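**Student:** Take a look at the structures below.
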Structure I
Amino acid sequence: MALITDVVGPPTAERLLLLVHGYGSDERDLGGLLPYLDPEGHFLTVLPRGPVAAPPGFSWYDVGAVGAGHTTDATFLASLDALDDLLDAACAEHGFSRSDAVVGGFSQGGGLAVALGLRRSDRPHPAGVLALSTYLPDVEGLVYDFDAASTIPVLVQHGTEDPVIPVERGRVLAQSLVDHGVPTTYGEYPMGHAVALESMQQAAGWLDEVRAGGTPSEPLPDEPPEPLVKSVTSAQFEIEVLRSEIPVIVDFWAPWCGPCRQVSPIIEQMAVMRQGSYKFVKVNIDDEPELAQAFEVQSIPLIGLFRNGRMERAALGAKPRPQLEAELGMLVIP
């Protein structure tokens, strides 16, 4: 399988960086990270395009097959082999050593980068793996060489608000790598299915260490406690809210909403005071417009009380806690 690729970098580049895009993107997508990831141009960056149409862009495999936890997907393995061949060909064409290369990717591409870097193979392993907002692929026919991977550093980054691949899967990936003796660095950021300036700063520093011949690793941070006010998506709403055995307070909000930021700490205070009696969640209406439409949320912040699968009461706007509790029909706590 021949892949369409862009190649970006100065003639003074010292080694090769392969960056693999995620679902619905193309070969131009991750190129925008290079001013932050490699500002001094140490790498010649190869940016391939996925072979499967996924408007408005492309993908590398059926998003349902691996993403849902299934263990068979021939398209995944075909794309993995194509990227392996591309890495060989690009290194040969530009005079770089494959063992000095770094492979990385975002979402789907991150999973492929992990598989490419750590799979059992007769080909030389790369010098490092950059895994952004992804998970550990478990695909029939893919065997990891964790003995060789003990010298291959991996940087795993994930957003705590990721609605596409939950942050728990990034934590599982990092823990699995550590359990197999892989030098692992883990970064978690308050973002969705995306990258942030802070995450790219960490990645740039990590790349500098790898380029200098190091195998950077850090102890994994303690798993953060479950937030008292949990973000929920449309896919989670029925289980978390409509089927809840206890009443649920839902904070409909958006990042651009000033009054939402004012009421947020009040909702968190209520969650502390009402533990066990009420569940508290929040819904970003920018990310979940169908939920806003379903419950006729036209202004925010709107705080709804859900019981027995329906919204019984609602309070609109940022208000003091006693007033919110009164409008929601809760016994006001002094």
Structure II
Amino acid sequence: MNSVFFFKKNKIQIKNLYKKFSLKKNFIINSVTTLDKAKKHDLTFFESIKYKTSANKTKASACITTEKLKKFLPQNVETIIVNNVLFELAKALSKIYSNAEIDYPDLSLKKPNKKNFKSVKFGNNVLIGKNVKIGSNTIIGSNTIIEQGVIIDRDCVIGSNVIIKNTIIGKRVVIQDNCKIGLKGFGFIPLKDKNMKFPHIGSVIIQDDVELASSCTIDRGSLDDTIIGKNTYLDNQVHVAHNVKIGSNCMIAGQVGFAGSSKIGNNVSIGGQAGISGHLKIGNNVKIGGGSGVVKNISDNQIVMGYPAVPLREFLKNKN
């Protein structure tokens, strides 16, 4: 993936990035991305056996991985063998995308020039960054900040005190007051003396007819994008971590939390204060009871509840 909002340093060669490794190939790195999205001259990473299928099929030119996992990669992929894959990945990202490990303030913010947004209505004290695009008949509430490069389609309603960065928003989206969208996710590598921040070069994509109630926080992706599907509604104070994919027509009640890289199917309903662990797959038409803790994958059409979440019948049986 070529990052939409973060620009890499030009002409970084793989051999210059990894001088201590005896690499056979040399090429200018096009981008850094996931196994399934990587193409020729991309750098990727493979740190867990659960991504074996994607590793088998990756089209990346080089991959950061371990001695145990390299056998699952195609033979034409240059392997960079390390002890800690995510640590080496974070170091590479910091060198290639030097502005992605901290959310620096957008110093290009100005009051909107109404000549450029003729059919957009703005409240008081709205600030807009460079190259922001806002569709017709959209309303932006007071004290809202829309940072550089953000795209908002037509007929949207953006509340007051909202901050939006690194985000692409579809048609007829409603975002209520105090939401924070596109911020850096919670990612770092624990070290003895100082934790190393993990750069986030992804985006947030909010599709048509989504509604976010007040005070939701949507983190941008690290290497992938965070996506909220069409006609999905989030209640107050929902947190969506980096790389999460939420499908269409989902109903998410207040204070639900999604850990990074979880994938939620279509028509999923989740009760208030439930938590979804990272890197899980939740199927279509699933219902999750309020206060539940989901720690493993859930197949289609299941109803679960409890901590850890189990099928509803099992939960009720254990209660008796």
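Values quoted throughout were computed directly from the atomic coordinates according to the rules given, and no laboratory measurement underlies them. This one's a predicted model, so the numbers in the text were calculated from it and none came from an experiment. Cβ atoms are built from the backbone, for glycine too; each structure is taken alone.
**Student:** Here distance in nm of label points 7 Å out along Cα→Cβ at positions 169 and 273 has been calculated and equals 3.9, so which of I, II was it run on? Working shown, then result.
**Tutor:** On the way: I: 3.9; II: 3.0.
Considering all the candidates, the number was obtained from I.
**Student:** Kindly point out which one of I, II the value -2500 was derived from, the read-out being helix-only ellipticity at 222 nm (-39500 (n - 2.57) for each DSSP H run of 4 or more, over all residues; to 500). Show your work: numbers first, answer last.
**Tutor:** Details: I: -9000; II: -2500.
Structure of origin is II.
**Student:** For which of the structures I, II does the calculation of distance in nm of label points 7 Å out along Cα→Cβ at positions 137 and 265 return 3.5? Walk me through the intermediate numbers first.
**Tutor:** Working: I: 4.6; II: 3.5.
Of the options listed, only II reproduces it.
**Student:** Tell me which of I, II gives 0.45 when you compute FRET efficiency 1/(1 + (r/R0)^6) of positions 89 and 289 (r between Cβ atoms, R0 = 35 Å, to 0.05).
**Tutor:** Checking each candidate, the match is II.
**Student:** Match the computed value 21.7 of Kirkwood radius over Cα pairs in Å to one of the structures I, II, and report its label.
**Tutor:** For Kirkwood radius over Cα pairs in Å, the value 21.7 is produced by structure I.
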